[in-house]
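Here, each number is a calculation from the coordinates, and none is a lab measurement. Predicted model, so just to flag it, every value in this text is computed and none were measured. Cβ atoms are built from the backbone, for glycine too; each structure is taken alone.
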Structure 1
Amino acid sequence: MENEPVTRVVIYETEDEKGDRRSLAVELRSSGELVMDGCDSGPLAEKFFGDWDYEYWRTVPADRVGEIALRLIAERFGSDTSFRAWLDRHGIPSRFDCWR
């Protein structure tokens, strides 16, 4: 059975000894929009933002999400072999074809 498609990935979640927390995630919404959202909370957030937590997000319209994938793939992979290995590591199915 193939893995279900991932629609949200946590990039990081941290907490330090002073109680300051930071998190950042990216989500592909059912609308097709891509949203990166984060939250900083704790004493440091209160000092800088005047409130215990600071939440933020950046939304990319659905019609530009494919462009992100194309540009990131072009920047990250130098060969089909490295791309295939990455897909395999993440359980993402793919199909290879060629002319013979």
Structure 2
Amino acid sequence: ILMLQELLENKNIKYMFTHVNEHVINGLIGPSNTYINSLRSFIKFGEWYNFPGHEETTGFDQWAKWNKYEYATSHPLEKAHEDAAELLYEKVKTITQN
């Protein structure tokens, strides 16, 4: 994350990170050791997209479940991806217009 964030900023490329579920983001913000905490301080969490939901750290998977999208075993089907793409597209438009 840090390497990609640094590369994009050095190249003056606008960006946005997102995550599939709360385990990813909670792993980044949860309790850890001193080394991880120091690295974590460099992550720009304001550049992360959280899906609309019941929690601050809602990822794609929780959003799809809460909105009752159809799943194929453990993965949301096409309709969830299409609707998520619309949400992401709207966010990307705001990023690229600034």
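Set 1, 2, criterion mean count of other Cβ atoms within 10 Å over residues 30-37: the highest-scoring structure is 1.
Once mean count of other Cβ atoms within 10 Å over residues 54-61 is calculated for every structure in 1, 2, which label goes with the largest value?
Greatest value across 1, 2: structure 2.
If you line up 1, 2 by FRET efficiency 1/(1 + (r/R0)^6) of positions 6 and 46 (r between Cβ atoms, R0 = 35 Å, to 0.05), the top spot, with the largest value, goes to 2. One of 1, 2 was used to compute helix-only ellipticity at 222 nm (-39500 (n - 2.57) for each DSSP H run of 4 or more, over all residues; to 500), and the answer was -9500. Which one was it? Considering all the candidates, the number was obtained from 1.
Quick one: relative contact order in percent (Cα under 8 Å, 6 or more apart) came out at 19 when computed from one of 1, 2, so which one is it? For relative contact order in percent (Cα under 8 Å, 6 or more apart), the value 19 is produced by structure 1. Taking FRET efficiency 1/(1 + (r/R0)^6) of positions 14 and 86 (r between Cβ atoms, R0 = 25 Å, to 0.05) as the criterion, the largest value within structures 1, 2 is that of 2. As an exercise: P(r) over Cα pairs in 5 Å bins from 0, in percent, calculated from one structure in 1, 2, equals 2, 12, 20, 20, 19, 14, 9, 4, 0. Which structure is it? Working through the options, I get structure 2.
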